[in-house]
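Novice: Read through the structures below before going on.
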Structure P
Amino acid sequence: MSRDAGAVVERQLDAYNKQDLDAFMACYAPDVIVSSLNGAITETSRDGLRARYAKTFAEFPENKARLVNRIQVGSTVIDHEDVTRGPGKDRFEVIAIYTVKDGLIARVDFAK
């Protein structure tokens, strides 16, 4: 299971960087929960997540996330990412905590 967790998180990061929305969404459970760490839940479904990233990819066509570090324990994967919106645009760091169930990302908690 733990190898599968890392593999699905890696696939979604690759799809994110290619802005391949269908491949990105294929990594998430239909009832995925997305939240800020210790904060509000922002999405509660794959459809909600699709809308969020369709908008992000359209607004920032050169958006990329570089993996700085990954920690994996069982079905939990924690990525430290350096995200840039494109040359000369916003850049920020984020921690993404992924919970994987049945080979799909079931929850993501973001810390900025």
Structure Q
Amino acid sequence: MSKDLSISVLMDFYGGLLTDKQRDSLELYYEQDCSLAEIAGDMDISRQGVRDFIKRGEKQLYEFEEKLELVKKYNDISSNISRLEEMIDEIKLDETPRDTIKNIIEDIKKEL
């Protein structure tokens, strides 16, 4: 099984919506880089059982993103913020307004 590292990003957004076993299997496999055999030993199930949890969890994560598009929206917002920062740097303003705008952008980033 090849590892799709986008799963880690999807887990950050949707991991709480998975079953405990799916979430645990995916975390061990993707974030802790454990093998199927190691996970099977930890969870006291077969390697095939671990593989099934991982595959079903991956499928659900992709379905959540397809329907909710939270990762896409996050990436779009982050991209727009970066563009705003570049534009602010290009604008010839005195220091006070520029600092105020940058502080607002930092606040927005924290809320994301």
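Novice: Of structures P, Q, which gives 65, 26, 22 when Cα extents along the principal axes in Å is computed from the coordinates? Intermediate results must be reported in sequence, preceding the final value.
Specialist: Numbers: P: 39, 29, 27; Q: 65, 26, 22.
The read-out comes from structure Q.
Novice: Who wins on mean count of other Cβ atoms within 10 Å over residues 24-31 among P, Q, i.e. which is largest? It would help to have the intermediate numbers written out before the result.
Specialist: Numbers: P: 17.4; Q: 20.2.
Comparing P, Q, the top value of mean count of other Cβ atoms within 10 Å over residues 24-31 belongs to Q.
Novice: Thinking of P, Q, which structure, once Rg and Dmax of the Cα atoms in Å, for residues 32-79 alone is computed, gives back 15.1, 43? Show your work: numbers first, answer last.
Specialist: Values: P: 13.2, 35; Q: 15.1, 43.
Answer for the origin of the read-out: Q.
Novice: For the read-out relative contact order in percent (Cα under 8 Å, 6 or more apart), a value of 24 was computed from one structure; give its label from P, Q.
Specialist: Computed on structure Q.
Novice: One of P, Q was used to compute semi-axes √(5λ) of the Cα gyration tensor in Å, for residues 56-103 alone, and the result was 37, 8, 6. Which label is that? All intermediate terms of the calculation are to be shown ahead of the outcome.
Specialist: Numbers: P: 25, 13, 6; Q: 37, 8, 6.
Computed on structure Q.
Novice: Next up: Matching task: -10000 is the computed value of helix-only ellipticity at 222 nm (-39500 (n - 2.57) for each DSSP H run of 4 or more, over all residues; to 500). Pick the structure from P, Q. Don't skip to the answer; put the middle values down first.
Specialist: Values: P: -10000; Q: -24000.
Considering all the candidates, the number was obtained from P.
Novice: Right, something else. For distance in nm of label points 7 Å out along Cα→Cβ at positions 64 and 88, which structure out of P, Q has the highest calculated value? Could the numbers behind the result be given before it?
Specialist: On the way: P: 1.7; Q: 3.1.
The structure with the largest value is Q.
Every number in this text was worked out from the coordinates using simple rules, so none of it is lab data. Keep in mind it's a predicted model, so treat the numbers as computed, not measured. Cβ atoms are built from the backbone, for glycine too; each structure is taken alone.
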